[in-house]
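Read-outs: derived from the displayed coordinates by stated rules, not from any lab. On a predicted model such as this, the values are computed, not experimentally measured, just so you know. Cβ atoms are built from the backbone, for glycine too; each structure is taken alone.
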Structure P
Amino acid sequence: MSSRIAESSDRPARTARLSWERVRARRLRRHGLAAPLADAGPAGAAAAMCGAHAQVLSAAEMSIGLRTAGTTRVDVREALWTEHSLIKTFGPRGTVHLLPARDLPMWTGALSALPAGANPMPPDVRMTPEQTDRVVAAIAEALAGAELTADELTEAIAERAGAWAADPVVPAFQGMWPRWRQAVATAANRGALCFGPNRGRKVTYTAPARLLPGFRPAGGPEALAELVRRYLYAYGPATPQHFAQWLSAPRRWAAELFASLEGELQPVDADGVTGWVTAGDAEAGPGSEADPDAGARGVRLLPYFDAYAVGCHPRETVFPGRAAERALAGGQAGCFPVLLVDGVVAGVWHQRRSGRRIDITVEPLGELTSARMRELEAQAERIAEILQGVPRLTIGPVTVGPHA
């Protein structure tokens, strides 16, 4: 990407300078990890981090609860299933997220405008673009007035698109899913599908428009531009390559997208590494060099795939030295819950529940001072409050592997 991306037509962009300490401080504040977000409920917290990863719902509940004052898992579930201020759907990287309902038009408009990636399925399993369109249309029609389990939706899609869509050909969890399942994220990105409340142990799907009357995806170009702005506010300074990794999108496409926003972005030098923020965002406000109280401090326990750990780059500034060896899995962030000290990963942790008892084991990578230990104890109490249990904190090795 050209170094002149943030220039106006008649004057060069000024490169701002921030230390990584200040960068981490602004990210922590904007994520609600330095202090709870003021007047923000669950939807506000999800918006601040550009979506809460929710493949494991309890992890999303912790991510949101840690960023708000007094929020528990009950509050998150009420926002999701009663108020519908949160929507459970497929978000960045094709993974399950909780997204703010008010932002769903932007998200669906942006995600549906991403270039199609390579289909990893064998040739005899893949659906053609035309078949994908037929399946998405069938999903939209079937869910327009219903909440359906996967099996019920399979029957409905087969009736509308053809029996081929129900062929059990997609390998999944030591079994086979019907062919249409490879299009489920596409359907969600196009605004045809989201998750409904579980029916017992079974997942259900429904149409976003059932939960949000008048819902329509926003236009692609406008939605993508807004998503860049939101991402840079939460994770900047960042490069197009970081944005591409966060979305699981092509790097060249991301570079072209950033270039199309010429005049809106500004370069920032962070201790010799150049990234981008929205124009003017480096000069003032929380976490900037102009802020006399910019050095955020504190201990946090972040759950699996917390947005801060996954979205902040460069990796080595968040997972320095031994932290990369201990808390990344094949270079991937989020596979371990992490101990965060002053915005930097400083250990891993694990929690196990038995009734109301929540055993929290923390493995620091270095010695914690007595002041840090008090903060850690407070974090364990907060985690237990969010999950509505009673904590028991242990300092020692975490023996479970990633995703355990």
Structure Q
Amino acid sequence: MTSAQISPRTTAEPTSLTTRSLAPDLARGAMLLLIALANIPWYLWGAEQRDLSQHPVDGSTLDRAVQTVMLIAVDARSYPMFAALFGYGIWQLYSRQAAAGTPHREARALLRRRHWWMVAFGGVHALLLWAGDIVGAYGLVGLVLVALFIDRADRTLRTWAIVLTSVLLAAGVLALISAALLAAAGADLGASGQVGVDTGVAEPSYLASVLDRVVTWAVGAPAQAFLTGTIPTAVLVGILAARHRLLEEPERHLPLLRRTAVVGIAVGWLGGAVTAAQHLDLWGIPAALDWGFLFLQTSTGLLGGLGYVALFGLLAARLRRRERGPGRVAWALQAVGKRSLTSYLAQSVLMAPLLAAWGFGLGAELSSATAALVAVGVWLLTVGLACWLESAGRRGPAERALRRLAYRR
């Protein structure tokens, strides 16, 4: 009998909605607000941009303030946070299968199917709506890291995570120093180019935009997954954290969570502040040298994202000590987190037709400040959807489809 034949009968059932841990879902729910904020500047197709970020190069004082906050606290910080939570979920699923007596080969096969289907979901998402899809990239990372690391010792994962993080931070600092030295030397670097990623949002024809999105995603998904190294590193840290139940039992790990939150957020915000200053042309470094800040932004964003995860672990520990329970806000965030895939896809369902040129085209009319308001509004709509599903005791449709395909039942 083949592995495919026995998998449906030997794998454990998915976790029920009522037995999930508070902290991971709480973090996912809040993280989706950050993702909405991070994605929406890409829809401002009527604005001039430069290589440093997708934010417009001009705007009012309020717009500049919004851009600064985004560069410091949101950009390149939300997706590493998502990646760490994704890695945490990988180990939760794998360990639950092991506890139910599922052979390791079958548990790995389940994860492999799940991650291949994530790649497929991402491809359809890009085909229909959003070239910047991240679900496919996470699926690719999951395929590689599960094969290489899922049964390796903690020491191996810890060593790889430390080495990769150190290399990324060193590369970010060296790139920044190189850019500063070139600027001091007065090197003739030419003009800065425009952002070269074609997400199809400026294309008035929907059919033509499909081709733009698919080509961009086919190149961009593997690049997002492996080129910067931040997502694989965050996933490894997430797996390691799940092995020690840092978010399921945060009360036992408060000192570690506090250190991670303080150091991670401090480094993340400091790196973002340096990048924001370049965006505002405060350093006197030519825009052609923006690449020196991009590496710093992504490498410090890794630590910032991990710091955010630790912060929500601390918040969950505090909420669990309350006699009255988590409260309505935490309940709503947890409802979104339980349906993070549905909520993430729903953001594109709402944003793309509203903002893209092939839809209502409002992206050409918005500024950074008004776009941020739209992002918050879209996220609030997904919160309402998740709360309705939670009250009805129903999973999100995307989660239900992914579980059915992965578990084959």
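Starting from the value 32: which structure in P, Q was relative contact order in percent (Cα under 8 Å, 6 or more apart) calculated from?
Q
Looking at structures P, Q, which one was helix-only ellipticity at 222 nm (-39500 (n - 2.57) for each DSSP H run of 4 or more, over all residues; to 500) calculated from, given that it came out as -10500?
So the calculation was done on P.
Which structure, out of P, Q, was distance in nm of label points 7 Å out along Cα→Cβ at positions 25 and 281 derived from, given a value of 1.8?
P
One of P, Q was used to compute mean count of other Cβ atoms within 10 Å over residues 129-136, and the answer was 25.1. Which one was it?
Values: P: 17.4; Q: 25.1.
Matching structure: Q.
Work out which structure the value 1.18 belongs to, where Rg/Rh (Cα atoms, Kirkwood Rh), for residues 49-136 alone was derived from one of P, Q.
Value 1.18 for Rg/Rh (Cα atoms, Kirkwood Rh), for residues 49-136 alone corresponds to Q out of P, Q.
Consider the structures P, Q: one of them gives 0.95 for FRET efficiency 1/(1 + (r/R0)^6) of positions 161 and 297 (r between Cβ atoms, R0 = 35 Å, to 0.05) as calculated from the coordinates. Say which.
Derived from the structure labelled Q.
Of the structures labelled P, Q, one was used to calculate distance in nm of label points 7 Å out along Cα→Cβ at positions 113 and 201, giving 4.3. Name it.
It must be structure P, since only it matches.
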